[in-house]
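Taken together, the values in this text are just the output of simple stated rules run on the coordinates, not laboratory data. Small disclaimer: the values here were computed from a predicted structure and weren't measured. Cβ atoms are built from the backbone, for glycine too; each structure is taken alone.
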Structure I
Amino acid sequence: MDELTVNRFRAARGRLLNGQIARLATHFGRPIVILDVGGRAEYWTNVGFDNIAAIRLLNSEQSELDRKAPSDLFINELGDARDLSNYADNSVDLVHSNSVIEHVGRWPDMCAMADEVLRVGLSGWIQTPAWEFPIEPHFRLPFLHWFAQPTRRAMLRASGHYGSLDIRQRRYHVDRINLLSYGEVKSLFPSCEIFVERLILAKSYTARWAPSGVNL
């Protein structure tokens with residue numbers, strides 16, 4: 001996909017999330033607090049900061065916490081998406097993650113993250129690329145994610161920077177990303193609306209939920 005198409009999808013997704021935030025703020029009668037699991041501050045410039053009291057950025061690596069933020073709304077936290085035990089049940093107005101759950105590990109790790117965000121979030125927005133889409137979005141190679149790991153590792157030789165890496169490094173990179181199908185996303189978030197972003201085929205999935213009375 002070209003950059004113009006990517007930006008168009010990003011802008012549309014930002015408007016959708018902005019609308020969910022506005023409706024939550026109306027429902028609660030105040031600006032909301034967001035827990036962004038695995039997020040970066042610059043992402044939010046596309047969404048906007050209206051109706052937001054604070055955005056807590058939770059990341060597992062210290063280097064992510066050192067990034068400059070475009071607003072004083074941001075609070076950095078070190079943590080693990082699979083264990084949000086510092087947060088009580090239903091203690092977060094909106095729990096959010098963008099293209100994170102496919103990075104946390106294998107199926108049990110993804111289940112752990114899903115269970116945790118559902119537990120803490122009164123409302124949620126959990127986005128992930130679609131396994132069904134033929135272009136793997138991280139490496140930008142066609143069909144890569146539809147093959148077994150050894151084949152993926154071999155195919156990475158055709159991908160720019162990754163092609164210069166040795167076998168051990170290439171295998172590391174293919175193992176750290178596990179895309180999800182629609183059925184798997186629905187299984188992880190059974191009571192949620194699954195918004196399907198399409199470019200003819202499904203391009204990404206977003207599991208969304210909100211308190212009773214708040215329209216998505």
Structure II
Amino acid sequence: MSLGVTWAKAWIRTSAAVMNEHRVELINLDREIGDGDHGENMDRGFQAVLLKIDDLSSESNPGDVFKFVATTLISTVGGAAGPLYGTAFLKAAVAVTGLPELDGTALVALLTAARDGIVLRGKAESGDKTMVDAWTPAVDAAEAARADGADNLAILLAAAAAAEAGAEATEPLVARKGRASYLGERAIGHRDPGAQSSALLLRAAADTAARV
């Protein structure tokens with residue numbers, strides 16, 4: 001099962017709905033260890049994407065969709081999330097440039113490039129209590145699934161499950177990056193909002209692949 005522009009657009013539409021649905025949850029998570037705007041920013045950014053996604057050419061490919069998402073998020077999302085997610089989607093777009101359909105190898109390349117973009121922009125690594133703690137296990141799980149011969153849906157399901165576990169695993173960590181790092185041990189017991197929104201995004205990718 002390959003994934004083309006229909007999946008890419010549907011993933012983004014699903015993500016917009018999910019970010020809207022979980023807006024308050026993300027606000028509350030960010031209020032505990034950040035400045036409380038993550039949910040509002042993510043919802044605003046994806047709603048802006050939603051308004052214009054149908055304007056993309058009928059000849060668009062997945063890379064075109066991700067590049068559009070990147071530029072829209074960078075221009076509309078405040079705080080750290082805009083540059084981080086924007087860079088993730090931009091690097092993902094480059095990884096699959098020109099491909100009309102994504103096979104398992106391309107899908108893993110997309111996820112890896114997105115994670116690497118976040119690392120490049122945020123200068124964070126695993127264990128820093130950031131969205132990297134969701135993305136790195138997701139990439140590892142996706143690569144392992146691909147190596148075992150899994151199809152795209154199974155790859156995305158593995159990535160989503162690993163991201164969710166990774167987000168949960170940020171709760172006992174002391175933050176070493178971002179605003180939460182100023183709290184020291186007071187950040188322990190709170191889930192990183194960026195890791196949670198990343199898990200939501202990757203679950204949306206898998207749920208969409210199951211439908212298209």
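Here helix-only ellipticity at 222 nm (-39500 (n - 2.57) for each DSSP H run of 4 or more, over all residues; to 500) was derived from just one of the structures I, II, and that gives -22500; the source is II. Structures I, II were shown, and relative contact order in percent (Cα under 8 Å, 6 or more apart) at 23 was computed from II.
Supply the structure label, taken from I, II, corresponding to mean projected area of the Cα convex hull in nm² with the calculated value 12.2. The read-out comes from structure I. Computing mean count of other Cβ atoms within 10 Å over residues 65-72 across structures I, II gives 22.5 for structure II. Which one of I, II has mean count of other Cβ atoms within 10 Å over residues 9-16, as calculated from the coordinates, equal to 21.6? Answer by label: II.
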